[in-house]
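Dropping the structures in below, format is structure tokens.
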Structure I
């Protein structure tokens, strides 16, 4: 509550300054009030069922009791309004010869399951726009999140873990070659979305690498034919530990590369969005995979060599464009591609024993002015099996969860 009062006080103070002096920044408020009501046909653990199930990833594996009854085959129900959010879009006088603007956005999602209903920062950045160049500094979507082709799911997960999902502090420079073609380069760190390692979930592994992550992207956007898309490459480096289990200093790092492309085409009746991803060590972008210890290269001192686990995914989203009623469907598949090196040590991954996940989620929304009432049926299946020394998984079983979701959204 204290954080919320401070946030409201800050916004009110900025609004007062804007009203008193036209040379001061002006603020426009937007956001929505949202309530989600959902029923699941299967159990999921806390790691896969974030914020009391609001952010759903995948179902738990089959767990048999002494009578061979699957304990995780148990339904669950919940109602939450924690996705409600407020956004302040700020415009101000020119700075350094560029048009200046900023965004502050918060919600009540909290920063952990113990902090449900707590205020959480989503976006906080400033932008400077010159004739051909844009500079963004602050926290916003990870460059691998398809900001110009976001799936229209009712579920807050937007297709995760098949879709990459993260927000990061960053510096992003964009250059426009033409009206249709631009390129950007992003240097980023981690905050709420991080890796796991010997000391648990933390951003310290990237901090200790002494390097930001880097992302290069080419963007195409043609309004006349209503087509846009992007393709990019991502690099990051982590140092999982600086002291071995035997007490010796170490600086062994793991470099990871990811590749992606997405496209959106708008027709008169529907919009179609497609994306493909090939990602190393994808835990920090909420996908399955991660990394593992390939070997202990010096047993006397405990020095380790690490290896990436690679994840591949593809998804499709189709959304109708009606003003009163809209239909849509999301469908996607992600696959554990294993590692290049033989694994001879601990895994630091999401879904170590998962070979694949697929999802299909049809939806329908009814719109009346600012109010939207939506329902969605989200079917998610995961192939659980036995991990091999190359990180791949065999002999899978396929538990499935069906989520029946209803949401009421009032936009302002």
Structure II
């Protein structure tokens, strides 16, 4: 049996370009679509929904934001932190993971926000820990550019330590509510942390109650060697776009070995492999649908290259589409760029961009066929679960239903996915198997 999550973001679904978008792309900003989305995931017993985020309107590709906004790649995008309580109010068990950057939040503010969310969600909030990767984001926070890649993770290590010290600045028995003395809290059990590190100084204590059920669940997507080190040290659940069974095995083995070196039980680190199933009533229907997606998906050459330009800050518009994939470096998403180079070997830039996907393996067929393949791969890899990531135009109610009402029941019939939530908290559900 394995875990299930869904990777998405709080922005207009690109399904408005299809027959299946309804009015959701017009009304997405109210959050109602995402509330219904979360309810569907809970009915299917998903572990969590992960809400990605970024903090910029990129203009690297071609020197303007034209292509970026044409394909709504990074904007408009609303803050997932404020969506989390809405989703929690509509569900009872689903974990809700919000992205928050250690490069732009002050540690005290982030720790306070997550502690508050923990209570508003009854302990079901998670923190997707990112260091951010774009100078354009940094320039929205008074910086000219971001720190160097590995240094951002050094800072993040210290940041997480501060957050945990702040969450522990209230003793478990600090709240007494003594009616005889009229004391709400025992002052001797609420203490400053007086932290002075290499990068941050924070007095504390936190002025909120500590998070419910302990610290929030940590989610991370470390792909580079330094990112993997950070994930293995801290994360409860790790996202990976490792493509193919050998790469999946290598990534899982590496993260588990690193976690063990940090004194952690490797079984407590749940690896989630990205997957975008394409389903049909028959295999032929599914393959036809996959063909249509390949021909019309927003992830065509133009939008793919604009996306890569945004996260690597290399302007791919200046390179010949019919020439080879250029060898470039970045201070941004190093693993994303490396993956694009690897998959683009021997292809033209246009071919590489047109066919680039971030799935762990192809998953095309009937619900039973895809469920069986997911089980076979997971048995061989020995991994922990899948994070569903829809193709560009497929985030609509029909596709959500295909997964939650078609694929997941097939997985459940095969004993590969849970049929109910057996534990109480988000972390307990993750550790249930």
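When Cα extents along the principal axes in Å, for residues 146-225 alone is computed for each of I, II, the one that comes out at 51, 34, 15 is I.
Identify the structure, out of I, II, from whose coordinates Cα extents along the principal axes in Å was calculated to give 68, 49, 48. Going label by label, the one that fits is I. Matching task: 13.2 is the computed value of mean count of other Cβ atoms within 10 Å over residues 74-81. Pick the structure from I, II. Source structure for this number: I. A value of 0.50 was computed for FRET efficiency 1/(1 + (r/R0)^6) of positions 82 and 394 (r between Cβ atoms, R0 = 25 Å, to 0.05); which of I, II is the source structure? Going label by label, the one that fits is II. Structures I, II were shown, and Cα extents along the principal axes in Å, for residues 58-209 alone at 73, 36, 32 was computed from I. For the structures shown (I, II), FRET efficiency 1/(1 + (r/R0)^6) of positions 98 and 370 (r between Cβ atoms, R0 = 30 Å, to 0.05) is largest in II. If helix-only ellipticity at 222 nm (-39500 (n - 2.57) for each DSSP H run of 4 or more, over all residues; to 500) is calculated from each of I, II, which structure is the one that comes out at -1500? This figure was derived from I. One of I, II was used to compute relative contact order in percent (Cα under 8 Å, 6 or more apart), and the answer was 22. Which one was it? This figure was derived from II. When distance in nm of label points 7 Å out along Cα→Cβ at positions 290 and 338 is calculated for each of the structures I, II, the largest result comes from II.
Since every read-out is calculated from the coordinates, none of them should be taken as a lab result. Since the structure is predicted, the reported quantities are computational estimates derived from the model, not experimental observations. Cβ atoms are built from the backbone, for glycine too; each structure is taken alone.
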